[in-house]
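Taken together, the values in this text are just the output of simple stated rules run on the coordinates, not laboratory data. What you are looking at is a predicted structure, and each value in this text was computed from that prediction instead of being measured. Cβ atoms are built from the backbone, for glycine too; each structure is taken alone.
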Structure 1
Amino acid sequence: MAENQLKTVSFSPGHVLMKQGDRGQMAWLLQDGEVEVYTDTGSGKKSLARLSGRQVVGEMALIDNGPRTATVVVRSPVTATEIPRTVFNKMFDNCEPLARHVMSHLVNAVRAGNGIAVVESALQGPIIRSSEDSNRILERRVFAPGVHIFRKDEPGEAAYLIQLGSVNIMQGEELVATLGPGRTFGEIALLRNAKRMASAVVGETGAAVEIIRRREFDMAINSMPKILQSLAHAYLNYLVGSGK
C-alpha cells in the first residue's frame, strides 16, 4: 500500500499516542507537530526524546512483537500517517532476511539499553542469508578458544554469523555480551562505516562462524525501503550516543 493510500490522522496536545508496556498494532509517520517520548523508570518519568517531522514512532513493537518500550505523548498539534501492523509487516517481510535480522538485533539492543526485556529474533542460522545462497558456497571459518576475530578500533570489513560455539564481545577487560549460535556481530561498524567499537573474542568452546562480507551486507541493507533504513540509522545513533 502506498503512503498516500494510508489514513491521515490528527491529535491534540496531551493525547497519549501509545503507552509503555502495551502491545502494538500501529506505527505513525509524523507529518507535523511534536511528540515527547518517555519511559517510566519506577521512580518517575525519564524523557528520552522529542520527535517531529517525518519520523516514525511505534514501530519497534511491530518489528519484534514485543511490548511498547516507551510512552509517547503529543506536545503540539500532530498530523500523522497511520501505518497498521499488516502494512508495516508486509514492508518488513519483503526485505532480505539478513536485513530483517539486523533490524531485530538493533531493536533488541535499544530495548536492553533501556532495561527492557528483549525478544530474540526467530531468524537464526543460515536462513538469514541472502536469496543468492543456493547458488554459492558459504564462507565459514572455525576459530580456536581465545582467538580475536577482530579488535577494537580495527576497520570493519565484515559481519559474522555464529553457527557453533560462542563469541564474547569485550570492551577492554570488561565482558559486554556473550553471543551464541544464530547471533550476528560486527554489523555496527559496517552500518557506521567506522572502526570497531569493541573486540570479539572466541569463547571457551571455540566457534564456527559464517563471514558476511561488506558487499553482501550492504546489498541486504539497501534492499530495505528508505523508511526502514532511516530507522536502522536512528537506532544506531541512539546506541552509539548512549554508549550501549
Structure 2
Amino acid sequence: MGSATRARLPEPHQSGHESFLVRGIPEILALMRGIRHAESLVTAYAGGAGEFFASTILAVDALPGEFLLEAGPGTVLPQEAQVLTVVTFLDNVKVQFEAAMLGTVGFEGHRALRVRLPTRVLRLQRRESFRVATPVLRAPVCRIPADGDRPAVEIRVADVSCGGVALALAPGDLWLEPGDILRGCLLELPGMAPIAVSIEARHAERPEKAPVAGLRTCGCRFVDLPGPAETQIQRYVSAVERERLRLRA
C-alpha cells in the first residue's frame, strides 16, 4: 500500500490526539466551508476501512446542522444509515471526523447524501512542519542573551511551529548566518511561562528580499527541544489556529 493511500486511512482513536481536536461549532463550520471551497476530495468510510467511497462536500449548513456529500451515479452507498468516518486534507493537514448519515436528497442537479455536522473534528498536522503566523498585536518574542560583544536582544517571532521559529529582524538587530547556534534563549509565548530554547539559524532573507524595507526574517530550528517544551509550543500553535478558525467563521 502506497504512503498516499495509507494517509487517507482513518486514524485510530488515541489520547494523544486530544490537542488536535476542534470542538466549537463556529470553528467546525469554518473548517467544513474551507474544505468545500477548496473542493477537497474526501474519503467516507462506512463499517470499516474496507467499505468506502470518494466524494466532495457540496454544501455546508444548507439544512441546519447538516452538510451534503456528493453521491454520483457510480457511488455505492451503504445500505443502511450509519456513522461515517470522513477523511480529507486541507492545506496539507489531515482532517478526520465521524458523522451520522441521514439519507439522500437532490441538490442542484446532484444526488447528495445528507450527513449530520460533526461535534468534533481532528486536524492532525505534523508537529514539526505545521507553522502558524503569530498575531501582530500579541506576538511572541525570543530573548537572546548577550555573548561577548553582542548585547542581549529581544526579537519578535513572526511564525512558530514545534520545529522552530521565524525571527523578524529589524535594522540594527543581530545578523545571523545559516549554521549559527544561539543557546540560552527564552521563547515567550503570550499567556505561557517562558521556554528555554536553543536555536540554529537555517536561512535568512537579505534586506532586498524583505516585504518591508529594512526588515528581514531568519528561519531557525530548535536544537534538542525537551518534550515538555514541545508540548507547550504545540498548545500555543493549536490555540492560535483555533482563534484563526473562529475569526474566519
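When distance in nm of label points 7 Å out along Cα→Cβ at positions 10 and 74 is calculated, the result is 0.9; to which of the structures 1, 2 does this value belong? It traces back to 1.
Starting from the value 0.45: which structure in 1, 2 was FRET efficiency 1/(1 + (r/R0)^6) of positions 42 and 82 (r between Cβ atoms, R0 = 30 Å, to 0.05) calculated from? Among 1, 2, the structure yielding 0.45 for FRET efficiency 1/(1 + (r/R0)^6) of positions 42 and 82 (r between Cβ atoms, R0 = 30 Å, to 0.05) is 1.
One of 1, 2 was used to compute FRET efficiency 1/(1 + (r/R0)^6) of positions 34 and 226 (r between Cβ atoms, R0 = 30 Å, to 0.05), and the answer was 0.35. Which one was it? It traces back to 2.
For Rg/Rh (Cα atoms, Kirkwood Rh), the calculated result is 1.08, so let me know which of 1, 2 that is.
On the way: 1: 1.00; 2: 1.08.
The value was obtained from structure 2.
helix-only ellipticity at 222 nm (-39500 (n - 2.57) for each DSSP H run of 4 or more, over all residues; to 500) was computed and gave -5500; which structure, 1, 2, did it come from? For helix-only ellipticity at 222 nm (-39500 (n - 2.57) for each DSSP H run of 4 or more, over all residues; to 500), the value -5500 is produced by structure 2. Taking relative contact order in percent (Cα under 8 Å, 6 or more apart) as the criterion, the highest value among 1, 2 goes to 1.
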